[in-house]
Structure formats: structure tokens, C-alpha cells
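These notes open a run of structures that come right after.
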Structure I
Amino acid sequence: MARTAWDLDDVERRYEDFLDLVSRRRPRTDRQALIAQVRLVQEWRRFPLLDPGLPRELLPPRWTGNRAAEVFRERHAAWAPRARAAWEQLVRRD
């Protein structure tokens, strides 16, 4: 029933694309961390509109959305201090 109401295959492909994009990011500087953080959040913001947030029982086995959410939280936390430092440096220039 869930598959008739939502294109879960498409949503899962988008999660996989998100994971591919994020896994390639390796910011070396604070500025790169800020750019990576902004891109991470921008890409992630699409999912609440795409993902119906179904209970686990209605999702395909090994739903990629769970892994994507975990990676989002990990990267966001890891990049945040350096991104914040770059942002503060930009703000101080004014």
C-alpha cells in the first residue's frame, strides 16, 4: 500500500545520491567546512518534503533513509565547529 501512495524507490535513490555527495566531502579548511555544512543542510532540507516518514514496518528492508539521517547528524556535528569558526571570521570582516 505504501508503494502505491509514494514512490519509495525514488526517495531511496535520492537518499543514495545524498550519501554519495556527502561521502565525497572532505573539508580541509574552516572555509571548506562552512561550504560543506551549508551544502549538507541545503541538500537535507528536501527530505521532509519527499519522505513520508513511514513506520519501519512499512519501509523496504535496509531503508537508506535511516543511514542518511545518521550520516547527516554525524557530518553536521563534525563540521559544525570549523564551519562556525569560518562564519565568525567572515562576520568579523564587516
Structure II
Amino acid sequence: MSVPALTSAGLICGYAVARATKHRYLGGVVAAGAGLGAVETCRRRTGTGRAATLGVTYAAALAGSHPLAKKLGAWPSVFAVTAGTAAVAQLLSRRPRR
């Protein structure tokens, strides 16, 4: 699976699980699992530095979606941070040219 797809699935499905089950920690487990998978995939392709940057970006998206939800609403906030994270993930996960 591609890195942008993993980050997108983690953010969207994590929120969906938390909302459906009314247990935020379950959504967190889903989001964390997909995030770790994305970071590991990125690390294998491009190295530790880019993978660490992706991990920080993903964590910031998770944290940033909460205050953003107060302004935009829950789902719009999730979709906004997902789009931004997917774009960054696409750039970071490209294999370096030789």
C-alpha cells in the first residue's frame, strides 16, 4: 500500500472508528497502526530522516484536527488534515533520484 494511502486510511478510519464505537482510544489504535505502517514504509524507501518527518507531520495532523474541528466541524477537519498529510506523504515517500 502506498504511504499517502496509509496516512489517509489512518486519519479517516481512525476518526470513523472512534465516532462509531464512542471509544476514542479505539480510533487512536487504528490511527496509530496506520501511521506506524506509513512511517515504516517510508523509512524503507527513503531513509530515517524522511520517515521521521512524516511521523511528525502525521502526529501534528492528528493533534491539529481537534482544534480545527471547532472551526470547521469534525468531518471537514478530518478531510482537511488528511489532504494535507497525504500531499506531504507523497513528497516524502518518493525514492530519491540517483
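Derivation of every value follows stated rules applied to the coordinates shown; laboratory data play no part. Given the structure is predicted, the values throughout are model-derived calculations rather than measurements. Cβ atoms are built from the backbone, for glycine too; each structure is taken alone.
Observations
- Origin of the value 15.9, where mean count of other Cβ atoms within 10 Å over residues 10-17 was derived from one of I, II: I
- Taking Rg/Rh (Cα atoms, Kirkwood Rh) as the criterion, the highest value among I, II goes to I.
- Structure with the greatest value (metric relative contact order in percent (Cα under 8 Å, 6 or more apart), set I, II): I
- Structure (I, II) behind the derived value -30500 of helix-only ellipticity at 222 nm (-39500 (n - 2.57) for each DSSP H run of 4 or more, over all residues; to 500): II
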